[in-house]
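Bear in mind that the values in this text are calculations on the coordinates, not laboratory data. Source: prediction; values computed, not measured. Cβ atoms are built from the backbone, for glycine too; each structure is taken alone.
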Structure 1
Amino acid sequence: MESQAQCSVCSSRSYSTIVAAEKMFGMGGHFQYRECRDCGHVELTEVPQDITRYYPANYYSFRQPSAIKTFLKTKRSAYSHGQRTLIGALMERKIGPDPTAEWFRHAGVRKTDRILDVGCGSGIFLRDLREAGYTSIMGIDPYIERDYQYGPIHIKKMSAYDLKQKFDFIMLNHSFEHMLEPVKMMQQLARLVDKGGTLLIRVPVIGEAWKTYRENWVGLDAPRHFFIPSVSSFSIMAEQAGLRIHDVVFDSTDFQFWASEQYKRNIPLESSQSYDRNPGGSIFNADQIQDYKKRADQLNREQKGDQASFYLKIN
């Protein structure tokens, strides 16, 4: 369709629309998204008046795992980040290295760097970083119920716009797409990054999974995701914000396939039939999951995966 509405990134007036439902919890509803035919940007045309209802207490980033799971996960994470312990070694061998350690190595983050996690949820990851030896850590999230403090770690119920201090490393781990006015947010984050620092934004991106599944693509996550960038539209936004892309790493997983296949069959992610909750009782067998993992790795190599890590520097 052609209309007077325009893409918020490139101002094109050429776009198509789709209607998607909330499928993580099976809430339903109808939410329209607009896909720009020029830069590929996908955005929600109207944000629900009460978006907080789509972030219930059991939303994944708000959950508090059991004490033993937290302990073991923290030891694994610390080991991957360089704190060598026997328990950490055993956990890494059992479930693999913590992928966050690669983000930090890629960005050249030091243990004494000032670190900010924007959209940190309950802050479990930040406690892992403290255990790993990082000494200056802060997290913020406007959707948490209240402020938290874990020893020297401060987790604040606030927005990045409320901050003025500088940081050496700022990360947004799948929180950027939940924010309005992304260019304005990028500009604010650029103000908070100290000279020589790095801004890491990990987001879902328009790739093969979007083309295949459209309204059933798990990465769309209606209506929580206000937009999904293409690599092209992300590059435009970064330039508008005075940032340059230092590197892009595609890091999608098998999740893009099995979760989207569930959505096609109206199986919510939080359903008892979901592979996420009950692998043995799901619709998938081990061979299918292995095939999905191989396909995800191939798409990442081709830079066609459905999520990526953008490492940004100030121009």
Structure 2
Amino acid sequence: MRLQRYLWPALAVVSITASGAALAQAPSALLESETRVGSLFGARIHAGDDAPLALIVPGSGPTDRDGNNPAGINSNTYKMLATELARRGVSTVRVDKRGMFSSVGAGDPNAVTVELYAQDYREWAAALSPEARGNCIYLLGHSEGALMVSAAARVQDNICGLILVAGAGRPFGDILREQLRANPANALLLEDAFAAIDSLEAGETVSTDGMHPALAPLFRDDVQGFLISMMAVDPAAVAAAAGLPTLILQGDRDIQISVEDAQLLSDASGGELVILQGVNHILKEAPADRPGNLRTYGDPSLPIAPEAVDAIASFVDRMSARQ
């Protein structure tokens, strides 16, 4: 039996249908350059002087600046998003997380916490905001990254707003239980898995001795500190505490994070909620069936949903006009 790997894992409600012409991938005319803050590295696409700027923060695990992951995700979602936002006049920097890929020199990728990641993105904001319109930047976090940018934004005056894409609105333990339960192949593992989650939620490490081999990678010793950190926070409360203009973007065919999560984030933060019809977790148009949805994760030829770009660019335009 094989465990389904964890893939993260007063309101305006807008429903957008995924239809119309697909957005193309990056043309050579849009030049990309390497940028860094200390030992943290990223890729910049410059949309012009005095343009608003968004920092794109990846999702869970070894997900790189382009939105790809060696565990089978080959989507180029972040690269496509950055390219299309540049066409709409928004500069971006998309980053590699500490200890991974180009940021490998920034430390142990497993010795992390929510607050440590948040501090990294505060440092990016401090370095990038002087050159952006309004001397502030937008923090765009995808999946797990939505929590990290929300945490980074507290008590900061150099962040214009938050863009939370496919982010959890419930504590991580709840999300993990739901994701494990969603795969029928995990049925015989759930008792042990849920017991481990209960312990981690209580701030206690667990032993993997005697644990089913399929569960051991999920709860291995070197990531338990991070799991405890994640399970100790409520993403909706963190987003609310940021107190910033917020856009919550959610596909209705996301099989990892639900529309309910997006609603919780929006209710807590007072942010604008945009539901993308026919769009999945990686911002691609996807079939309704689970196998077909998952196949999109490994197809980099599929374009990003144009409505996702429209919603983000429109939010940035409106917020920047107020500065």
Suppose distance in nm of label points 7 Å out along Cα→Cβ at positions 84 and 276 works out to 3.7; of 1, 2, which structure was it derived from? 1
Value 23, 16, 9, calculated as semi-axes √(5λ) of the Cα gyration tensor in Å, for residues 60-123 alone, assigned to which of 1, 2: 2
Re volume of the Cα convex hull per residue in Å³, for residues 108-147 alone: value 75 computed from one entry in 1, 2; matching entry is structure 2
Could you tell me which structure in 1, 2 was used to calculate Cα extents along the principal axes in Å as 58, 49, 39? 1
Work out the source of 1.8 here, i.e. which of 1, 2 gives that when distance in nm of label points 7 Å out along Cα→Cβ at positions 76 and 292 is computed. 1
Which structure, out of 1, 2, was log10 I(q)/I(0) by the Debye sum over Cα atoms at q = 0.27, 0.28 Å⁻¹, for residues 156-203 alone derived from, given a value of -1.02, -1.05? 2
I have 17.0, 53 for Rg and Dmax of the Cα atoms in Å, for residues 36-195 alone, calculated from one of the structures 1, 2. Which structure is it? 1
